[in-house]
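Peer 1: Have a look at these structures, which come just after this line.
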Structure 1
Amino acid sequence: MRKRRSVGARTDRGTWVRIERRGLDRIRVQGGDGTASADGLRGIAKPAWFAGVAWRDEVDPVVWRADETGLLPDAPVGSAVVAKGPQLSVEWWASLNVSLDALAAQHTNRIATPDTETVTQELVTGTIRNVFADVDTAVADWRPAHGDLNWANMTAPVLCLFDWEDWGMAPRGLDAAHLWGASLAVSALADRVRRERRHDLASRDGKLMMLFVAAKILGPYADPEDPRLVPARKMAEQLLQELQVA
């Protein structure tokens, strides 16, 4: 799988410009205005969007897009997957909860594209059953989600969620499950994510999303050196039992 490519830089007027290269196949599915369209979301800690421009490549089947946004208030918390727990305040967690709850209450026709794949019932079923057979994978509740929530796409000590190109409708709990999966190498942090987002992750759809994320970690392309393998496998066994009971 090839992730889209992007580069960003600070401007001389105190803003940020991000240039992205995206294949036409992705444009046809969702469009290329994730950052711009996210500007209409309310109650969420995120950068302001100021302007954007897009153009088709003259040679390759791709579209280029540049978006100008406000600067981030602080540095990203860490890499996408962390090996050491970040120091985050109670206020930070409260701000995250307010932002994610506000996002879930919005309305959109967009469909989230985690890892550049459009999230559909078929994708959820295929990903989970590729690792765990005989699981009822039917999703009941679809809500707006960031789509790529990890420790590299949020700041601290002041929270700001950025990189909104993948946002859209997704199964309930997808964002929380992504953050949980990115934290599995630090058990206390993974547990904290589960506590903070328990109203999503304790739901049936939330458990499915945790199994969805675990399947990605444990699947055919699993890295044998990934410190998340053991906790992901242990949690998956628990989730399978709980989903069977439910």
Structure 2
Amino acid sequence: MSETVEVHLDTDALVTAAATRFVDVVVSAQAARGSASVVLTGGGTGIALLELVHKSPGAIDWSKLDVFWGDERFVPAGDPERNDLQARQALLDHVPVDPARVHPVAASDGEYPDPIEAAAEYSAAVHAHLAEHGAFDLHLLGMGGEGHINSLFPHTDAVREQHELVVAVTNSPKPPPVRVTLTLSAVRRTRHVVLVVGGAAKAEAAAAALAGADPENIPSAGAKGSESTTWLLDTDAAAGLK
């Protein structure tokens, strides 16, 4: 498994590089195996790269793409905080994806109003996909200033989870407090992990993760792809690297 670091001049260059990586991984996976799967992330950068993919999709066959999310805020379906809603507005509503291959986490006002039940339902979809395909092809990740990825925060039960692929988080230190998230075990069931990180506030955590920090302290340190792990940083986020 290779780990590489790319440093880009600014946010625009960072987002462009992430969108290019998205297209390249998906197209390569579809050429090799007939289909591809991606795990999306939210946040400003995560949504901006989806908008760029919409504008320059390359040779992606949208009908042969499975779409998952790394985590979701457990709020009502129409809440603008939903990563699902943001991703649909940025990309999925504009391309011919197969609705049966888009796998959102249940909303709090939906069929599974209990987050533990919602996590179990999402886990079933994740397990079914991995049983058929072996791994996700691409997992996109942002990172918080303290090193969190998905809804895996330092020193929490969720980041320490070793067995489950999906868990409910009921006391997130970042609002909203209730979420559903993939675990590090699920992240590691991915061929290519790409972390997209910008801003000086994240430089210390990025440097610690790349130096081999304990994932319980810096969760992003545990994000490893089975074939490749790529850190895409802007110059501010890379300021702590030696």
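Peer 1: If you work out distance in nm of label points 7 Å out along Cα→Cβ at positions 107 and 179 for 1, 2, which one comes out largest?
Peer 2: 1
Peer 1: From which structure (1, 2) was log10 I(q)/I(0) by the Debye sum over Cα atoms at q = 0.08, 0.13, 0.17 Å⁻¹ calculated, if the value obtained is -0.30, -0.82, -1.38? Display every interim value, and only then the final one.
Peer 2: Details: 1: -0.30, -0.82, -1.38; 2: -0.26, -0.73, -1.33.
That value comes from structure 1.
Peer 1: Another question, then. Which of the displayed structures (1, 2) returns the greatest value of Cα Rg over 2.2 N^0.38 Å, for residues 43-146 alone on calculation? Don't jump to the answer; show the numbers that get you there.
Peer 2: Values: 1: 1.42; 2: 1.10.
Top value of Cα Rg over 2.2 N^0.38 Å, for residues 43-146 alone goes to structure 1.
Peer 1: Given a value of 24 for relative contact order in percent (Cα under 8 Å, 6 or more apart), point me to the structure among 1, 2 it was derived from. If you can, show how the numbers build up before the last one.
Peer 2: Numbers: 1: 18; 2: 24.
The structure behind it is 2.
None of the figures in this text is laboratory data; all of them are computed from the coordinates on show. Given the structure is predicted, the values throughout are model-derived calculations rather than measurements. Cβ atoms are built from the backbone, for glycine too; each structure is taken alone.
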